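Some structures are shown below for you to check.
Each value in this text was obtained by applying a stated rule to the coordinates, not by laboratory testing. Everything numeric in this text was worked out from a predicted model, so none of it was measured. Cβ atoms are built from the backbone, for glycine too; each structure is taken alone.
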Structure I
Amino acid sequence: MKKYLLTTAALIAGFAGAAYADDAVTVNGVTIYGTVDVGLTYDTHGAPPNGYYPPGSQYSVGSPSNKPVFAVAPGGLGNSRIGIKGIEDLGGGFSGLFKLETGFSPTSGNLSSGAESVAQQNGVAQAQRSANGDSSREGQAFNQQAWVGVTNAKFGTLTLGRQNSLQLDAIGAYDPMNSSYAFSLVGYTGVSGGGAGDTQDARWDNSVKYMGSFGPIRFGAMYAPGGTVTRDDAGYAADIGGDYAGFSVDGVYTHKKDQINVGQLSAAQVLVEPVNSLTATVSDNTDYSVQGKYKSERWSVAAGYQYIVFANPSSPISAGSTGLGGFDLSVVNNTAFPNHKILQVTFAGGRYMVTDKIDVGVGFYHYDQNSYRAASAGGGCSTNIAATCSGQQNNASFDVIYHATKRFDLYAGAMYSQVVDGLANGFLHNNNIDPTAGMRFIF
């Protein structure tokens, strides 16, 4: 990891003497860019911040949410990142392009790693756990994107490498709270943008992606052949959308095999399993979504709906397999969904430019889970006795962003979150409010 950090530092140093372009530092068609976001937050039912967890703080209620917490926290409006991108004219209307991008915590200096934040909870009593959760960012040198491709204004763009899922792109385009951590449920959890319901697949390794626009219509397609010997994580997705007179709409279909959601080891498992290993729930997932927006000069409204189906994997993986970021999966569950789990995600909201510098937004988010409990365990249920019971989560939020300059923002807002029935199973508290204020530098 030190080698990767030194390499990145050397690349940054190479741009130190470069002249500023309009938006970033660019030399010979190669640009360095990034975002640094830090603030203060107070959680009515929170958990201590975690320097590896991509959101950093327990902004939305979760299983470790316990007591009031006041903290310096990163990423109120989103993950801090640094990246390098470039484009080169190839002639004939074609250009080559690339992007390398990584997310980090400005409060700890660590590369984002959801799996590391979870592994830190191994054997820890629930009331003593820090904020944590799985992610597609697992400490890789370039944990957000790493791809190369070609583009043409007429024929579209073809890229290969580690790339955002089509659904993550859609959430970024339509979420009224801009996928922020402190004020958006779909931004905070990563489930909605996770390819097909699991946050690890918000970004696909070993993928081919095509995006093209033809008049008012756009089309996208994505394919991953599967990247490891022990895991058949093949997937495919398609997006079709368009723009007309201020209206935009996109529909996305995704199917991904062997999706993984990691968890911490229990106190008993810690005694027998490898140090720093994780549990894994494996599934084949299918996702259908539609989202739309209307945007005028000063205001916009947006809404979206997503239907995600979780099924037992068609190619189970074995204990001892290696997961994203190189973490060992010592306890594996390939039979978590005897009946299909169905998660429906709904969001709506809007933004308004009060002045040329002040931007306000509101958002409403709802998760609805069916009961997928096995018949042998008593069948359907609608209480919090088990995570397999039906349940709901509701979040409501607002924020105010002051664009002090082109690159520097000040912001404040709050989000209320509540879980009930199956989605509240094992939680210490079922609600949280997270008043948050911070600052963001974009370059």
Structure II
Amino acid sequence: MKTQIITIIALSIVIPLQAQYSLDSCRKMALINNAKIKNAGLELEAAIQTKKAAYTKYFPTITAMGSAFKSNSSLFDMNANDVDIDVTFENQSINDIIQTLYSNYGAYIPDATINMQMIKDGMLGGVTALQPIYAGGRIAKGNQLAKLGMEAAQYKCNLAEDSVVLQTEVSYWLVVSLKEKLKTIATAEKLLDTLYKDVNGAYQSGVVLQNDLLKIMLKQNELRSKRLKAEDGIALATMSLCQYTGIPYDEKLQLTDSIIFGDTVAAPYQYRAAHNQALANRDEYKLLNLKVQSEQIKKQMLVGETMPQVAIGAGYLYNNLMEKNNTNGIIFSTVTIPVSGWWEASHNIKKQKIQQQIAENNRKDINEKLLLQMQKAWNECEQSYNQIILSEQAMKVASQNLKVATDYYRAGMSTLSEVLESESLLRQCRNEYTEQFIEYKIYLTSYLQMVNNK
């Protein structure tokens, strides 16, 4: 007994449980692992860094410079001939004696030649700090523009999440629908197996012709072909779902959702929203507003380029060009007026006004399209729900028709062809119901995202 218990425990450890995922768990995995989400997060981080970089423009710009050189000859080499030397002493008597001597013996003094050579090597260095006082408002506007960029990146991140969630649902329900179609095929195969046994017995007794048996065999082969296609489709759809969500692929992966025929499907009317009110909460709408604001700020920055720029600064300089260490501390101020740039700037400002008008026109146009998009999404939800009701009714009728045809055939009141046709019709109705159910789920998710009812 103990050995059996140990064996069971060991098997439970060695044999892993089949992986099961719900729609909600697949969404969460996609929001963590999908490349689109990761890139959107990186773009948001880049926008945050841009905002931080723009903020540094408020602080002084500090620069440091250093250089050293050595020349093969002096940079300054000058000869001075016939240099007049004027030497003056405080004692006038000495001045008179020197003047007398020069007058009597000056003609015998040779011309003097003086050679001056300077700066053959040296070092230069310094540190300066420049603090902008007024730059036409461009620093403040640049920070506002960077903030808008950060907000836009956040809205784009939200849109990326919506896109990934919707695509995850599409992939998830595709797997579910294919598995439901496989179940429908299995049900049809079971029916045909029963018919085959009945017809084969009747054929062996000589009651029916071989033609009826062959019809069933052809139908069975058709279902086998459909089964192979469905199984291949499930494998590919499962791989696609795993790749999109980051779930490790497992051919035995199981999804918790299924379609139960006859269950009540929630009507979409409880989710209906006022589209005009929902528009203001859409991330697309907010992005359009940011685009208009950014164009306005760009125009203001261009105007700022035509304004004077004022800055103050301080510096510390060092050199040893004259073979002596020299240091200087300086403070200074600068005023820059872009006189020649006003002509070009006027055209750039006019161009930017046009860009602003284009952004406003796009906002109006796309807002109208967003309203149409919401209305279209609602219509699709409503139509898809009504199609589910119709498909459900058709499936009930087809199911009853198959039952009657089968009973009549066994009673000898109908042909085998009528039974096979009824089976095909029921299978078609079940597949249509499955497709309508999946379509409704996807349409409803898309609509709820649009009206921000997630």
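Supply the structure label, taken from I, II, corresponding to FRET efficiency 1/(1 + (r/R0)^6) of positions 54 and 150 (r between Cβ atoms, R0 = 25 Å, to 0.05) with the calculated value 0.25.
Answer by label: I.
Taking Rg/Rh (Cα atoms, Kirkwood Rh), for residues 342-389 alone for each of I, II, which is largest?
Looking at the calculated values, the largest one is II.
As an exercise: helix-only ellipticity at 222 nm (-39500 (n - 2.57) for each DSSP H run of 4 or more, over all residues; to 500), calculated from one structure in I, II, equals -2000. Which structure is it?
So the calculation was done on I.
Any idea which of I, II comes out highest on mean projected area of the Cα convex hull in nm²?
Max of mean projected area of the Cα convex hull in nm²: II.
Ranked by relative contact order in percent (Cα under 8 Å, 6 or more apart), which of I, II sits at the highest value?
II
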